[in-house]
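Readers should treat all values here as calculations from the given coordinates under stated rules, not as data from a laboratory. Predicted, not measured: the structure shown is a model, and the values here were computed from it. Cβ atoms are built from the backbone, for glycine too; each structure is taken alone.
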Structure 1
Amino acid sequence: MTSEPGSPFPYAGPDDLRHPIARALASVVDPELALDIVDIGLVHGVDVDEARVHVRLTMTTAACPVADVILQDVEDALDRAVPGERRIVLELVWEPPWGPERLSERARRFFQG
């Protein structure tokens, strides 16, 4: 799995799907924080092959009350963005744990006011 320079998360898969997937993930907004999940740093990585799109995600806390909403929104966004019959596989991971260092520069500015 590799990161393109400036990419907010590692990606392995066809180059022609890299940007549609990144746009789809960036379209998903955490309803509690009012920022997209890429800027918040919830996406740990994406692995795409002929059969599936595997996305590893985390939440800011294990008790996140909107985790189900975010996961459903991610699945819906990827279903619209990825052509063909690839299965969407979402994996919720807790290691490494989320921390504020995962915030994008845009998210840091947002929280600083």
Structure 2
Amino acid sequence: MSGIQLLLLTGVVFIGLYFITRLKKRLLDIFLLFILVAAAIIFILWPDVTNTIARKLNVGRGADLIFYISILIFWFVILKLYARMRRMEQALTDMARKQALDNAPPSPLKGEQ
């Protein structure tokens, strides 16, 4: 095993363990993470596998295939984070509106009727 393989494997394992502890009960996310970690370990230990898969998919090199797949994964993550951010913004807006209405002074017209 070369030095870069050891370094990459250590990084993948630590990243995988970190996210498993953070995800806790999100089974789909844990399953996807497990698949990505397993694929990363296979591609790190046996780099010729990526070249074989790339040739079958008519991609020049295994490194190019990894790059293209990484782009798709990054887009997925960006869109997932964007959707979460929008939900959080909406929740914050709803809370601010509710608090503003709860703390609003009574209307002067209400007392006259």
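When distance in nm of label points 7 Å out along Cα→Cβ at positions 54 and 78 is computed for each of 1, 2, the one that comes out at 1.1 is 1. A value of 1.9 was computed for distance in nm of label points 7 Å out along Cα→Cβ at positions 14 and 38; which of 1, 2 is the source structure? It traces back to 1. Looking at structures 1, 2, which one was relative contact order in percent (Cα under 8 Å, 6 or more apart) calculated from, given that it came out as 14? Label of the source structure: 2. The value -10000 for helix-only ellipticity at 222 nm (-39500 (n - 2.57) for each DSSP H run of 4 or more, over all residues; to 500) was derived from one model only; which of 1, 2 is it? So the calculation was done on 1. Of structures 1, 2, the largest value of percent of Cα pairs over 20 Å apart belongs to 2. Structures 1, 2 were shown, and distance in nm of label points 7 Å out along Cα→Cβ at positions 62 and 102 at 5.8 was computed from 2.
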